[in-house]
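Please find the structures below.
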Structure 1
Amino acid sequence: MQFSQNSRVWVYQANRKLSDAETAQIQEATDGFVTGWTAHNNQLKAGAEIRYNRFIILIVDEGQAGASGCSIDKSVHFIKHLEQQFNISLLDRFNLAYREGTEVLSAPRHVFENLIKQGAINTDSIVFNNMVQNLHELQTKWEVPFKDSWHVQLFGNLVS
């Protein structure tokens with residue numbers, strides 16, 4: 001399915017790497033969810049994907065029908081169900097993801113701060129901006145160097 005660059009996205013990050021089996025089960029569940037996802041009884045042009053066995057990305061092309069408050073509530077309810085089913089956290093915005101070589105890792109805020117202080121994360125480290133709003137931003141501003149992300153505003157004083 002093709003989506004407009006302006007399509008809305010929501011990125012949910014697991015607090016741990018998902019197994020391949022979990023990823024397959026979650027992909028199947030999200031495919032089922034987006035197939036039936038509606039806003040005011042209008043079918044949403046929606047899709048879902050899982051990246052790096054860690055990120056669940058929901059996409060809605062609002063050219064057909066816009067996501068409403070109720071439809072967004074449905075997606076959050078679905079995400080909470082996944083949290084319970086797979087014993088993971090997907091809604092913790094202070095669980096921060098970064099790359100270490102080819103591996104994608106995450107850490108709670110205080111651990112992330114310590115990694116910066118220790119030099120394990122620096123201005124060139126790749127971090128993930130899960131606050132991207134649309135497909136274009138997902139493609140261009142989601143996986144970026146620390147120095148080009150919002151992280152620098154919060155943690156910049158810690159970088160040596």
Structure 2
Amino acid sequence: MKIVFSGPESTGKTTTSKYVAEKLNLPLVEEYAREHIEALTEAYTYEDVLQIARQQIELELATKEKSNIIICDTDLITIKIWLQYYSWEIPEWIDAHLRNFPASLYLLMYPNIEWIKDEQRQNEHDRLSLFEQHKKEIIRLGIPFEVKDEILEKRNETAIEIIKKLIE
């Protein structure tokens with residue numbers, strides 16, 4: 001069972017996924033993109049995004065080997081939308097992974113919390129559009145999802161309630 005926190009940047013995915021994983025004592029697959037981009041000395045490229053996708057898959061699969069329930073801070077939907085945003089080609093293996101190792105549930109984070117600027121975030125004014133793209137892709141995949149639009153502390157608690165019902 002794979003539960004994914006999805007949505008545009010600065011919507012609480014990392015905060016909530018870490019909180020939920022800790023409270024439910026479940027393994028967390030962290031977002032690899034931040035680590036990869038922080039290590040770069042130049043602007044990221046198309047090849048960097050593909051490397052991020054490959055590493056995200058490796059992290060998911062390695063964590064899946066240790067537990068039959070995993071929490072993911074993000075997944076390849078975000079990377080697919082990232083590629084679309086920059087009009088870059090989407091390799092078939094990205095869609096294949098989304099089909100072959102599907103999420104059991106997406107917790108889709110709504111962009112109604114304050115946008116927090118950092119050097120990696122670039123889409124302060126596109127968050128609602130990106131939210132809709134995430135939602136459209138999740139629907140296309142036919143995966144159940146819940147929109148999380150409460151204030152951050154409430155998101156944490158309702159996410160735990162939803163996941164507990166799913167895994168019990």
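Laid out as a table, the results:
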{"item": "Identity of the structure behind -10500 (criterion: helix-only ellipticity at 222 nm (-39500 (n - 2.57) for each DSSP H run of 4 or more, over all residues; to 500), calculated), options 1, 2", "result": "1"}
{"item": "Mean projected area of the Cα convex hull in nm², for residues 108-147 alone - highest-scoring structure of 1, 2", "result": "2"}
{"item": "Source structure (of 1, 2) for mean count of other Cβ atoms within 10 Å over residues 76-83, computed value 22.6", "result": "2"}
{"item": "Structure (1, 2) behind the derived value 39 of percent of Cα pairs over 22 Å apart", "result": "2"}
{"item": "Ranking 1, 2 by mean count of other Cβ atoms within 10 Å over residues 12-19, the structure that comes out highest", "result": "2"}
{"item": "Top of 1, 2 by relative contact order in percent (Cα under 8 Å, 6 or more apart), largest first", "result": "2"}
{"item": "Which of 1, 2 leads on mean count of other Cβ atoms within 10 Å over residues 44-51, largest value", "result": "1"}
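Read-outs throughout are calculated quantities, based only on the coordinates presented, and are distinct from any laboratory measurement. This one's a predicted model, so the numbers in the text were calculated from it and none came from an experiment. Cβ atoms are built from the backbone, for glycine too; each structure is taken alone.
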